Structure I
Amino acid sequence: MNYNTHMKLTAKVKVLPTKAQVDSLKRTIETANQACNYISEAAWLAKSFRQFDVHKLVYNDVRATFGLTAQLAVRCIAKVADSYKLDKKTKREFRSTGSIPYDLRILSWKIDDNYVSIWTVDGRQKIDFVVGDYQRKMLQSQRGETDLCLIDGEFYLYTTCDVVESELSCDGNALGVDLGIANIATDSDGNQYSGKKVNNTRKRYAKLRAKLQAKQTKSAKRLLKKRSRKEKRFANDVNHVISKEIVSRAKDTGRAIAMEDLTGINERVTVRKAQRRERHSWSFYDLRQKIEYKAKLYGVPVVLVDPRNTSRACNSCGCIDKANRKSQAEFICVSCGYSANADTNAAMNISVRGRATLSTSLTSRPRTTESSQGQAHML
């Protein structure tokens with residue numbers, strides 16, 4: 001059964017402005033953020049934060065003072081109002097190069113011709129962009145706002161795309177996926193995605209970060225920011241590669257994907273001081289999110305299962321004992337003598353739990369995100 005559901009994904013598009021257009025875009029971003037600070041100051045003094053109220057308070061002044069087009073003034077007001085939704089205890093201030101939201105009235109996509117028509121302080125500009133095949137396909141379903149961002153001296157457009165999810169389909173079996181640190185992920189087929197290179201890289205970054213923090217100079221702080229962005233890109237790329245391979249394997253074999261529900265694991269589980277950095281430095285939730293949205297694109301169901309005792313239970317006889325886990329990598333059942341890689345055994349247990357959930361949930365509750373203690377749920 002096809003539910004024709006949609007999900008929102010963000011396409012990142014690099015624009016290629018000329019030298020004159022670079023200057024125009026910079027001044028546009030700076031002017032818009034000045035306007036945002038002006039709006040924020042007015043809203044703070046008036047203690048009025050609803051978008052409609054702020055609009056009446058500052059709209060005419062913003063247009064007259066900063067020379068913004070009507071729609072960009074509206075977008076700036078909305079940006080400020082949204083920033084106060086979290087709380088109204090602190091006055092919001094905006095960086096001079098912070099992202100600026102555009103809608104279809106002030107930015108239009110010419111996908112076939114590889115350019116965007118965008119409003120700037122110097123008037124409407126046609127600016128070329130470069131994009132990969134995957135992003136180009138996403139742009140066909142572009143909807144809603146687009147953010148203009150300046151990152152490390154380069155301009156990017158982040159735009160919302162309304163992508164149709166594929167029909168959920170599987171044969172009732174599940175590919176179990178165990179997430180960890182020594183191995184970032186291990187599936188029930190025995191495939192492992194080693195964390196050795198990742199952990200070595202993170203340790204190197206941590207040492208460099210400590211040295212730069214100790215210096216406390218402006219150049220050190222600039223380098224810290226640059227390295228931080230590089231580290232985030234590295235983590236993002238690794239999680240994308242792993243999630244793509246896992247989803248492809250499940251899709252090609254007609255199976256669902258079963259994972260542990262690790263929500264709040266960092267708060268629930270304590271580890272030795274020496275292991276804290278490793279536990280908190282990698283985002284299991286980010287990897288899970290990437291697996292989930294890629295699975296939706298390809299029609300692969302995702303099942304989240306109770307994580308209790310998946311690493312202590314024997315996949316052969318079901319015996320649960322802490323002594324079964326001889327080391328990080330070794331599992332030997334104290335009851336039946338079954339031995340296997342510990343992560344693979346855990347992934348097989350996850351697969352069994354996912355398969356049990358699929359037998360009842362796939363037909364009766366195909367798309368629910370509600371769960372209770374000890375109960376698996378589907379996405």
Structure II
Amino acid sequence: MPTRRAFLRTAVSSGVAVVAGHTSSAAEFDLVVKGGRVIDPAQRFDALADVGISGGRITAVRPSIPASAAAEVLDASGALVTPGLVDIHTHVRSAEMPSICLSQGVTSLVDAGSRGADQIDSVVAFAKQAPNRVRVLVNLSRAGVIDEGDLMDLSKADVALARQAILRHRDVIIGVKARLSRNVAGERDLEALRRAQEITRPLGLPVMIHIGQTFSTIPQILALLKPGDIVTHMYAFPPNPIFDGKGGVLPEVIAARRRGIRFDVGNGRIGHFTWDTMAEGVKAGFLPDTISSDWTDAGRAEHVVDFPNVLSKLLMFGVPLPQVIAMGTVNAAAAFPAFKGLGTLRVGAPADVSVLDLREGSFEFVDNVGGKRTGRQRLFPRATVLGGRRAS
């Protein structure tokens with residue numbers, strides 16, 4: 001556990017301002033999150049500190065802020081204090097879902113293609129009434145994920161309709177989702193991806209592709225991606241995974257990352273990863289840029305449970321805690337321009353904060369084929385601050 005002396009060293013090296021305690025009797029802060037271990041990977045900051053919030057913004061990170069300087073104090077003693085969690089792959093299929101995620105520490109999230117152009121208005125409506133920040137990827141298939149095999153009929157990949165949907169909701173829709181698995185796109189996965197790019201390129205938006213058991217090889221698919229596009233379910237199992245069969249990762253995968261393609265976990269429930277594929281990726285040194293839940297109501301009951309549970313799976317494989325937090329905060333926020341400025345506790349940033357308990361013990365985790373492993377650490381949500389106000 002970092003000490004306050006370590007705080008001072010970290011603060012100087014990271015550029016975090018250390019300000020003397022305020023002595024005025026007037027409340028300097030609307031809210032102070034007090035007594036926690038602050039982890040802000042965006043600033044390479046990891047120390048015991050208090051976080052001061054005023055006017056919906058982070059206004060101070062100090063070794064100690066007197067409780068008398070705050071209108072309200074949130075006790076984070078013994079907990080982790082991180083930027084608000086950002087989950088870039090969820091499915092908002094009910095009005096209640098964003099509130100549930102908010103209670104789990106998720107202040108910003110992306111619905112990754114639940115609906116296509118035909119029914120996009122429903123998920124946009126959920127996004128606009130959500131208490132937290134919800135953005136949407138329109139599904140390449142005009143029907144969305146309600147149909148299996150929908151992209152085997154490429155008339156459903158209607159470029160004009162998808163583009164019209166985006167333009168109608170440009171404030172909410174931030175990209176396109178294309179599911180490329182064999183049971184969705186069959187042998188037409190490459191043409192489907194070409195159509196997704198036809199939609200997004202003129203608008204300067206990313207495509208998120210769902211890989212796993214595809215007809216085409218990963219190198220063929222990656223060749224059609226542009227910088228900023230996202231590969232979700234990166235640890236999917238054969239056929240056609242990202243691995244070379246020799247304990248390493250395909251060179252085309254490494255080259256894709258170098259040219260700006262992002263790789264995301266996408267936990268989900270079916271066909272997305274096994275413990276063996278995750279272990280293979282970690283051993284090969286090919287870690288995720290982002291961790292996401294692929295949250296659904298069914299996933300809440302099993303496999304996914306909540307976003308902190310998904311983050312904890314990477315801890316089980318020995319990925320350092322600050323790096324895991326980065327995958328669910330600053331890295332995730334950087335995936336979409338709509339989240340610019342989020343994922344950090346930098347002074348001046350929007351005051352989205354997650355308070356998490358890192359518990360030691362024996363915790364069971366499940367992969368997508370029912371495999372169970374036991375980890376010694378698990379993150380649990382304690383409290384959430386959204387826009388400077390206590391949300392849970």
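With distance in nm of label points 7 Å out along Cα→Cβ at positions 87 and 359 derived from the coordinates and found to be 1.8, which of I, II does the value describe? Comparing all candidates, it corresponds to II. Computing distance in nm of label points 7 Å out along Cα→Cβ at positions 143 and 247 across structures I, II gives 4.6 for structure II. Identify the structure, out of I, II, from whose coordinates helix-only ellipticity at 222 nm (-39500 (n - 2.57) for each DSSP H run of 4 or more, over all residues; to 500) was calculated to give -15000. Only structure I yields this read-out. Among the shown structures I, II, from which was the value 23.0 of mean projected area of the Cα convex hull in nm² calculated? Only structure I yields this read-out.
A value of 33, 29, 9 was computed for semi-axes √(5λ) of the Cα gyration tensor in Å, for residues 127-238 alone; which of I, II is the source structure? Mind showing how you got there, number by number?
Working: I: 33, 29, 9; II: 22, 15, 14.
Traced to structure I.
Read the figures in this text as sums done on the coordinates, not as results from a lab. Small disclaimer: the values here were computed from a predicted structure and weren't measured. Cβ atoms are built from the backbone, for glycine too; each structure is taken alone.
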